[in-house]
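Structures follow.
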Structure 1
């Protein structure tokens, strides 16, 4: 398992134990929005709030840069 860390040493993306959505799911949300799907429909599809989808798609959250990784078994 690959664990990703941000610049402050905290886990980022789907490596964070509090993450509800994987990095792949976040990317799908962004792709759907770019293709024109309304925020409301994306929120329904992923069972989350419109506010969360809006923040993800506008890169207000889930944007941390990966500074280092570690592999654990």
Structure 2
């Protein structure tokens, strides 16, 4: 699972580009979270962010167990 943070709040037009992923706004920035199967899919996600002209702040790999509050 990955969490990607981009600057600002995404409107519905941009949020729709990340179908199947959770899109939430935290502290004025947008977090996009979801399962990413492999490096190619991660690269596709990052390319989509770049193509939309969004400013990337962070990319984090998150253990599914840690995200759910269990052991990570």
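Laboratory data are not the source of any read-out in this text; all were calculated from the coordinates shown. What you are looking at is a predicted structure, and each value in this text was computed from that prediction instead of being measured. Cβ atoms are built from the backbone, for glycine too; each structure is taken alone.
Here helix-only ellipticity at 222 nm (-39500 (n - 2.57) for each DSSP H run of 4 or more, over all residues; to 500) has been calculated and equals -7500, so which of 1, 2 was it run on? Present the calculation step by step, with values, prior to reporting the outcome.
Working: 1: -11000; 2: -7500.
Traced to structure 2.
If you rank structures 1, 2 by distance in nm of label points 7 Å out along Cα→Cβ at positions 7 and 55, which sits at the top with the largest value?
Working: 1: 2.0; 2: 0.1.
Once distance in nm of label points 7 Å out along Cα→Cβ at positions 7 and 55 is worked out for each structure, 1 has the highest.
Compute mean count of other Cβ atoms within 10 Å over residues 31-38 for each of 1, 2 and report the one that scores greatest.
Details: 1: 12.1; 2: 14.9.
Between 1, 2, the highest calculated value is found for 2.
Once mean projected area of the Cα convex hull in nm² is calculated for every structure in 1, 2, which label goes with the largest value?
Values: 1: 5.1; 2: 4.8.
Top value of mean projected area of the Cα convex hull in nm² goes to structure 1.
Say we calculate relative contact order in percent (Cα under 8 Å, 6 or more apart) for every structure; which of 1, 2 gives the highest result?
Numbers: 1: 47; 2: 42.
Structure 1 gives the largest value of relative contact order in percent (Cα under 8 Å, 6 or more apart) among 1, 2.
Compute mean count of other Cβ atoms within 10 Å over residues 23-30 for each of 1, 2 and report the one that scores greatest.
By mean count of other Cβ atoms within 10 Å over residues 23-30, the leading structure of 1, 2 is 1.
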